[in-house]
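A.B. asks: Each structure below is given as structure tokens.
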Structure I
Amino acid sequence: MDFTLDEAQQAVADLADQIMGDRLDMERLLAIEEALDRPSGSRGAWFDADLWASLATAGLVGIALGEDVGGGGLDAVALAVLLRAQGNHVAPLPLLPHGVASLAVDQFGNDRQRQRLLPGCADGSHILTVAVQEYLDDRIREPGARVVDGSLHGTKIVVEAADLAGHAVVTATGDDGPGLFLVDLSSGGIDIGRTEGRSTRLEPVWQLDFDGTPAEPLGGADAAPVDWLVDHLLMAICATQLGVTERALRLTAEYTSEREQFGRPLATFQAVTQRLADQFVNVGGIRLATLSAAWRLAQGLDAREDLLIAKWWASERATEVAHATQHCHGGMGVAKDYPLHRYTLWNKHLTTSLGAGTQSLRALGSLLAEA
């Protein structure tokens, strides 16, 4: 299997890296973080609107959507490449929930739903999010929220970008079993503002309480759309983590090559070299497993096994990368005006998203037992 990016995918990678690199610097990140602590609250604060607009203008926000709705017509690999670039620059943007949710509408929505929402999703004027997690329940493919007579009842937690999004793709169980439902977040019967938290990367996350909220079915009356959504979320998390760990390791290699101790660079000490060599292998494992899963999703193949393996690498081995890069930086690694600590915070957020390493192994074991 050849994991070399094709010409279009490489163009996405280069353009995303250029735009994020040009428009996002330490000063901008510090300003966004300071805005989160203002008394006015954090609604819309964890969001670089100018960077979002630049990515949308370049056609990257809707890169995987159909061309008939203004998208780039590419696939899951292109979305993975875009999210990898986001992880490289720790860009505070809802690219992951928006990208996966809009792709779900493109995949399962009827023509009316697609034409109503996706042109705005492609040009960045309309943001979508996803709501899949429930309190004290990791069975995300078997949602406890219910839809009765077109009305949604239940609670979803750790919802990203709920303060920015116009609609959410929500997993719930209807009369015919688990399915996807499209919810207008401005509808009645929904409480968004009461409960807000912060993830480890300082991003606001929300609890959404639904009480008779109007919900449109998205896709057929079977579990396939739910599985599709969860699979793409797992891939997107791993792709973002790939970017995070790649850049953290690169920063550490540069730092240890320049920082001297006992009259010579840290990188010349065998213990440092060996430890970072281990992390090079770990990052390579995340890259291989993630790109394999993304390719299988793009080809319409069963990617569940690859995704669980990738998520294990992007949790367990990514944690090792975080520990090693912090350790090799010493006190510099936690300085707010030095970039590494942000990569560590993002690493932790992604490590635990939709299950950390142990949960991924349990799910993989169950999958292999069923086979």
Structure II
Amino acid sequence: MNVLRVEVKYNELGLLFKNGRLVDVLSEGIHWAWSWRYPIEIAIKSPQAVSIVHADIEQLSKCDLLADKATFVDLKENERAFLWIDGRFERVLKPGLYGYWNQGRDIKVERVDANELQVVRNDMTRILKSTGAGLLLDVTEIPEGKVGVLYVNGEYRKVLPSGKHFFWRDVAKVKIHVVDQRDQILDVSGQDIMTQDKVTLRLNALVSCRIVDARKYLEASQDALQSLYRETQLVLRAEVGSRSLDALLSDKESLAASAKQAVLNKGKALGIEVISVGVRDVILPGDMKELLNQVIEAQKASEANGIKRREETAAMRSQLNTAKLLESNPMLMKLRELEVLENIAKTSNLSVVLGEKSLTESVTKLI
């Protein structure tokens, strides 16, 4: 015969097992237990214990004797749970069977479906500080000005904004591609291009753009920006080849506008918005540059000669008009003579010798 005596103190529970099966829950006090045939065991639950630790916890979860004394949660492979004790977050639970004493405590178990993958909560910072959370959750932070394109098991799901994002581990293959959506500048370096009049030159251009469709940007090409770069080179080659050197140098804005219109369509197919295309440099070969300088020099010399001839012609026309005016008005001629005489007298010592007539008479008459 097996006999046991046990004292259960305040706020404790005694679990009486016969032959490994729970048969009674003992409250505060002194208790005796005996059995003629089977081994007996009494387990004491202390007031500090919250988790139920027992080799046969599955039996305890199904026992009606503990229905109002404990909380059990059985999580399947696709489930996770958040455990709260007395209003404080305790831990994240992975798949398995758990039991917690709820006498004198507020036990709250929040079960979630891990197949949803992404965890969206306002209290994730607190949850990540708990023990073991880092083993069950992955954290991805997307910087400001960028987005993340989410793929699950190789299949597109959605575009994630900047910020922190949380996902359950070991549920599916999660891949996040971070895409920069800020304005970018493509420096299309020089390439040798022949103009319509067979002049070879080197052209440098700038393309300002931004990624507006992150998914299309990733899926349309292995390297969408490089594809846009190559397309811009081809467009510039075609545009320069359809223009003469003079037309190109005199109207580079027209070249840039035509190139932008052609590159726009390629950008849309790649999920990229082309903001502007600008021609930075037009570099001519050394001999062509020298010839062009000579042409410009000759043009400028011709323009200078033309201006000089026009000024001389205007001066002669002015003199002719003055002569005609003086010829028709003798008194005006005399005034002009006196004006000249006055100017000469101001700048030098002048001796005036008056003759018999002409200037003497004129001066006398004027006076």
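A.B. asks: Which one of I, II has mean count of other Cβ atoms within 10 Å over residues 261-268, as calculated from the coordinates, equal to 17.0?
C.D. replies: Structure II accounts for this read-out.
A.B. asks: Ranked by FRET efficiency 1/(1 + (r/R0)^6) of positions 157 and 221 (r between Cβ atoms, R0 = 25 Å, to 0.05), which of I, II sits at the highest value?
C.D. replies: II
A.B. asks: With relative contact order in percent (Cα under 8 Å, 6 or more apart) coming out at 9, pick the structure among I, II it was computed from.
C.D. replies: Among I, II, the structure yielding 9 for relative contact order in percent (Cα under 8 Å, 6 or more apart) is II.
A.B. asks: Of the structures labelled I, II, which one yields 0.60 when FRET efficiency 1/(1 + (r/R0)^6) of positions 61 and 181 (r between Cβ atoms, R0 = 25 Å, to 0.05) is computed from its coordinates?
C.D. replies: Of the structures listed, the value fits I.
A.B. asks: For structures I, II, which has the highest computed value of distance in nm of label points 7 Å out along Cα→Cβ at positions 109 and 245?
C.D. replies: Ranking I, II on distance in nm of label points 7 Å out along Cα→Cβ at positions 109 and 245, first place is II.
A.B. asks: Determine which structure produced the value -11500 for helix-only ellipticity at 222 nm (-39500 (n - 2.57) for each DSSP H run of 4 or more, over all residues; to 500), calculated from the coordinates; the candidates are I, II.
C.D. replies: The structure behind it is II.
A.B. asks: While we're looking at this one, here's another question. Given a computed value of 3.0 for distance in nm of label points 7 Å out along Cα→Cβ at positions 21 and 237, which structure among I, II does it belong to?
C.D. replies: Only structure I yields this read-out.
A.B. asks: For Rg/Rh (Cα atoms, Kirkwood Rh), which of I, II scores largest?
C.D. replies: Biggest value here belongs to II.
Values quoted throughout were computed directly from the atomic coordinates according to the rules given, and no laboratory measurement underlies them. Computed from a predicted model, the values in this text were never measured in an experiment. Cβ atoms are built from the backbone, for glycine too; each structure is taken alone.
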